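What follows draws every value from the coordinates through simple rules; no lab data is involved. Only a predicted model underlies this, so the values are computations on that prediction, with no experimental measurement involved. Cβ atoms are built from the backbone, for glycine too; each structure is taken alone.
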Structure P
Amino acid sequence: MKPFIYILLIFSQSLFSQDFWVKTNFPTDNSSLFSIYSIIENNTNEILVGTFAKGIFKTTDNGVAWSQSGLNNMWITSLAKDNSGNIYAGAIGSQFGSGIFKSIDDGKTWTKIFEIETGINKVYVSSENEIYIGLNYTSEQSGIHYSSDGGNSWQKIFNESENVYTIIKLNTGRVLAASYGKIYYSDNNGINWQSTSTGLTSSTPSSFAINSENKVYLATLGYGIYESNDNGVNWTNKTGAGWEYSDLEIDNNEIMYASTRGNWVYKSDDNWNSSVLINSGMGQDKYVLDLYIDKNGYLFAGMDYYGFYRSNTPVVVSVENDNLLPSFYLSQNYPNPFNPSTSIEYSVPNNDYVNLKVYDVLGNEVASLVNENKNVGKYKVTFNGSELSSGIYFYKLQIGKLNQVRKMALLK
């Protein structure tokens, strides 16, 4: 046996058996009492999760250990954070009374800043620290309530007889509010509203997301993911009907992650031209309620009934501290499977000689992608397999004494 084939087998057994997801030690007995509806990160890099009827839990070590962090026995429907690190929680329950609660100490203590008698769908904080609350419609209390001073004072800015499921403020200053099968938008912060349903199918919306090109995305329950290129007026369905999409997250590499009911999480370029199912390590028929990417680039998934998962490795090198020196890292190629081209990202921790090669299952080299000195940094290369036959291939990154191997599939 060729020496490299033997090494490759060892690597493939250790690396390729590694699932994308790791289940954390989140306290769960497979009961709805432990369903996770919302995720946020505080100023000290602790992850806080809002649960159904169990309040807020936090972890300081990516999910190894957990502790209660207030609002016990309440249903936490939504979490948000302002630029100063203050955290806002939408909570429903009898112990403290339903309302919006604020923490100025990273989630240690909470103070009610708004009393609510109806369902809370969304707490959203804009980049200007404005707080928006989207409510279910009732005759007593409904619409969108707004605060520009951290919750000290409030005004109602939306009076339509609609449930407001999710809210976002665009870079243009336009506010979008999603109701059933309809988008409302305001260019003067709620003084006047217009509505549109162009391109939309009557369905319940769940989450907005926006990319660096100001394209807006809307996830819905059962009728797909929609895209708008004109600030929310006209919409195009990117996925077709089917899965109930519960949340959207876009990382700083413009990759979108969409959580679903019953088929886990999809990964796609932000235009949703193609997608890859990432479910290894999650098991079967899971309902992912919320997604979150932390400052270290890990992707987290809050589940209905089944606890809390995180990605085995960061999905991006760094979200907030992008200028920090990167660690040694070889990404899973994307897309995978591919035809005929795919992208591979890697990071170089020290100025060093870099070797990145592709091998077939017999250990024969089929391509040399990188073979030169590289400075510290993050890099991306494209591998074109148009001259190769369909099958499994391996790519190996070697930097000094560090090396890693990953597997990819070419399908023609």
Structure Q
Amino acid sequence: MQQVYADLHIHIGSAGGKPVKITASRQLDLKTILYRDAREKGLDMVGIIDAACTNVLLEIETMLKEGELQELSGGGFLARNGVVLIAGAEIESQEGFHSLILVPGLDQLKMIHKYLKTRVRNMTLSTQKARVDIGDLINLTQLTEGIFCPAHAFTPFKGIYGSWADKLAPLIGTDLEQIFVLELGLSADTSMADTLQETRSFTYLSNSDAHSAANIAREYNLLRMGDKTFTELKWALKNQNGRKVIANYGMDPLLGKYYRSFCNDCLLIAREHPPVKICSACGNKNMVKGVMDRIVEIRDYEEPHHPVGRPPYHYRVPLKDLPGVGPKTLLKLKKHFVSEIEILEKANLQIIAGIAGTLVAGQIEKMRGGRLRIEPGGGGYYGKVARDHIDS
């Protein structure tokens, strides 16, 4: 068995010189992610969820022909530097939420492309609204031997719980049995999700949903697998054959930009006990409902009910977002250590202090222990680590 760090929700900004994900950086392309960013971040496996888009699919085929990628017998695509690409698509269904479908190989990816081509306006662009419902997508996942995963499940914009369902079972019936994995999103964690009874059977993923290189691996997962293949990934997410998710590493939900409800009129982030539906400052109902507020609204338990074997969730802050870590300090750390995950998880604090100073080492120590104080985000504004930690 081996331990595998994976971020399974990364966007492509451009392919073949043309845009893919409109809101993503144009510098974010497939080769750069595989051959630079994954290694710099410390990832062994990356999920590219724009892979069914026309130009990204063509790029994958070209890389296979040129030997830049090798299709694995167990599924997935191996880059020459050892990073494994898991290909898939993010799709907006008619219900208005986003889902990921990850597939094992090129043939299945072409099936996704062919299927969506008649159901979306523009197959060169990512996350298009498709003329399909959740049942269609679950059926498509089964046909392609894939993995179906509701994306950023609790967010107010395009989350399956955040924008569509209080409970899934009454809406999708027996199709619920086909869902075994759920992406938490940046404003939720395991304890929040485990206040819902029907999530007990889901494996949780903490992925970055990166739209820029800097945000790749801002959330990631540690998996126990026999090898880096799609089949092994599927077993890990199903907790089968000794494979499993060992731990989720993610931002404290308070850092998420949709953690608390937000008034669109006076731009106030709610501080009152959730759920907040009316602004306490102006009395307006024109609110963006926060993830915490939504979960309190639909939860079954006041305290989390963790199923046996639920992996731990460790709070992490991207190095670039720690107070005291500027571009020069970040560069010095990157020159000394193999990857950012090594710095966050494994590096000796005394060595970090010698390179970047005791302040930075102290920040990382507090982060590893979950002791950073966070100023919460909401309404599209990210939270941040409290500035008082600079002097502590």
From the coordinates of one of P, Q, helix-only ellipticity at 222 nm (-39500 (n - 2.57) for each DSSP H run of 4 or more, over all residues; to 500) came out at -7000; that one is structure Q
Out of P, Q, which one gives 4.2 for distance in nm of label points 7 Å out along Cα→Cβ at positions 265 and 329 as computed from the coordinates?
Q
If distance in nm of label points 7 Å out along Cα→Cβ at positions 177 and 249 comes out at 3.7 when worked out from the coordinates, which of P, Q was used?
Q
Work out mean count of other Cβ atoms within 10 Å over residues 201-208 for each of structures P, Q, then name the structure with the largest result.
Q
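Supply the structure label, taken from P, Q, corresponding to relative contact order in percent (Cα under 8 Å, 6 or more apart) with the calculated value 11. The partial results should precede the final answer.
Working: P: 11; Q: 15.
Among P, Q, the structure yielding 11 for relative contact order in percent (Cα under 8 Å, 6 or more apart) is P.
Can you say which of P, Q returns 19.3 when mean projected area of the Cα convex hull in nm² is computed? Provide the component values of the computation, followed by the final result.
Details: P: 21.0; Q: 19.3.
The read-out comes from structure Q.
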